[in-house]
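Below are structures written as structure tokens.
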Structure I
Amino acid sequence: MIGDGWNGDNAAMRPEHHGTPEAPTPRRVAVITGSRAEFGLLAPVMLAIAANPSLQLMVIAAGSHLVAPAETFYDVKALFNIAEVVPMQICGRVGRAEDVESLARGVARFGRSFEKLRPQWVVVLGDRIEAFAAGIAANIGGYALAHIHGGDRAEGIADESMRHALTKLAHLHFPATELSAERIIKMGEQPRRILMVGSPAIDGLSGKPSLDDVTFEALGRPTALFLMHPVGRSNEMEEAGAAAVLEGLAGERVAALHPNFDPGREGVLRAIVSVPTACVRSHIPRDTFVGLLKRLAGTGGVLVGNSSAGLIEAAAIGLKVIDIGTRQQGRERPGNVIHIENEYAETVGAALRRAKAAPASPPVHPYGEGRASQQIADALARVDMSEPGFQRKRITY
């Protein structure tokens, strides 16, 4: 496991120096992970931070990682020492009002964690309430905040608003595309604080193998992977939408993953479990997920739903994707993606036929060259944090 929680200035743990200059104290970097989706993107960033001698990694696991059965927490724990945990959501309680309470709990608990760990950097990714709670606590608490994947457009539920709010809270920005970097500049952020690094979701993809036969067989040898998250509607509406999409996949061997913990989750779950032939999993580890995408790409399969993985990882791998609805509205859609607005079985079926008939094309995407994590770690180590006004933000116009 990598990354030690900070426990103060312990002289007994420091190496002795005999007449030589003492090495600079590494900067303490608290990286916040709150869900399975962003942990897959953050893991290579954490590894790069841990490998940098000028940085000290401190991992804070929060939010949905800690909701029973907490399978994703064990994924984090298997790779990294966990400095702090920040519970937010309560098992079985999902909804907009519940998210408000979870956010409030998160802000308070992150504030206490930061006071204990005293990080020089707090690093968040994306737009979920875990990142937003940490960003609020860091900014108000006086800690430098770095934000990965800012400037994106993706509707979600309140995702785009929270992502852009995090941009205004952050002191250093790591957008994934040129368009996202341009949006951050238009929001009045200092251009010298913006480093277009690409998406860490791309980092290391080429080195991960396609799924092996045994695991592929255990997942039902799928021809379609269903990964659909709620978009904030009632459980009944989410169930009807997901059920229609699954009806459009009739005749396919479907593997289905549980949705995230946004409002409407229970409706999507009901639709998934009502399909007796689907192979349903609450969670699969990141490497298995990437291996499955590669296996599907190599066997003419397709990813169906509204996950950002369809527009980022799948684009880099070359997997065909049917993106449905508004959740990813505004995000760049590479050539592997067929977008449809409506959750009608006939529309999904037609899109599926188009995807199968389309020729395979080499991956072309706007998300960088697979070096985002190293560039992020290097920047966290080298940025001059003593610059006058570094944390006193001022809009550029």
Structure II
Amino acid sequence: MPGVNTNPGALDRRWLAWPVIGGVLGILLAMMPLETGITFRVGFAAWCATMALVLILSVHPDGARIGALLAGLFVAVPCFVRDEPFARALLLCLMAVPFAAAAALVLAPPLPGLRGRVAYLFTYANTHPVTRCERGFDTGAFLSLIVATAVLGAAIAVVKAASPHGLGLLVRWLAGETAALAVAELITAGLPFAAAPLGINVPPLMQSPYRSASVSEFWAKRWNLRTSEFLFRNCCFAPFARRGVALALFVPFFISAVAHAAIVYVALGRWGISLVCGAFFMVQPLLIAAERWLMVRRWRPAARHAWTLAVLTLVSPLFVEPALQAAERDWGGLDRVPEQALAMLGVVIAVSGVIALASLTARPPPGPRYCAVGSRVKSC
């Protein structure tokens, strides 16, 4: 069919023009001096509507392109929300989800029905299948959730108690980094915990980033895997790889830098701290190049792990400080720490439950059951 990507094994990147145009339109809309009183609830309702429109319109290739344009426009909604900085930043992160889904569906081969489109999104473009397993209770994931929640609460308490000057500033940054890794561990354990009662193994969102043995492993195999696997690897790295590995490595991090700088700017309204956040991502290709030059992959596992934690800790204030400034304006005193840690746990479990339920659309038909054993899947 003319104008349709009919090769299910390849991505026709020409259709990236549609989400790119949608993103540009969203940026232009965000720059307009409009005075609105949109609340976070209204913004969240707009997110729900955008997600639904993307899925409904993608029934046809032309509709998928319109969906990409609309999703790009709706990315501007958080810029007009009158709420706390963290709420605006959270809403902008949420708005990125239907925009990324729209981009994926524009690039997708023809997919039959709503179930096929949802299954395509939740299996990393059909590259990571959802497998069947015995229904049960994942005790390991449950214990990981408890430990990660406790670590998160302790880290938040240290951040609140630390002085923002001198040595206290270093303590604040270290605790902020610990909190970020604790949230990543919550996400790592949350999805298998939610999926186990449904009898499925779901492609992970995170893979315990604190265990990384290199900076490249951290970004490629452990942190935010859905974005890394589909958007960055297929849409950014692969097209530029033929022009040089250095350029292909730089482009995804440049896009991440721009996106995170925009999130911080929407939250705080200050370019200085926003550019600081963007700088965190721009330095990552340099760290990856350094570890290749030092041949870190040949080091002993303990040394590789120590290298990764050390260099990421060294540059983490570039990311941690903007995130803390966006969050701390409305998080109160030490008495609210248990409430906030448990609230994050609840959000992770709720989101994981939605993802697990949506992943049922990609569940294989009844037959032999499978279960995950490490990084492999075997019959059980």
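Assorted remarks:
- Origin of the derived value 2.9 (distance in nm of label points 7 Å out along Cα→Cβ at positions 68 and 124; candidates I, II): I
- Rg and Dmax of the Cα atoms in Å, for residues 116-211 alone from the coordinates reads 17.3, 55; which among I, II: II
- Origin of the value 22.6, where mean count of other Cβ atoms within 10 Å over residues 44-51 was derived from one of I, II: I
- Among I, II, which structure scores highest (criterion: relative contact order in percent (Cα under 8 Å, 6 or more apart)): II
- Of the structures I, II, the one that -20000 was derived from, the read-out being helix-only ellipticity at 222 nm (-39500 (n - 2.57) for each DSSP H run of 4 or more, over all residues; to 500): II
- Read-out Cα extents along the principal axes in Å, computed value 65, 58, 45, structure in I, II: II
Quick note: the coordinates plus some simple rules give every number you see, no bench work behind them. Please read these numbers as outputs of a predicted model, since none were measured by experiment. Cβ atoms are built from the backbone, for glycine too; each structure is taken alone.
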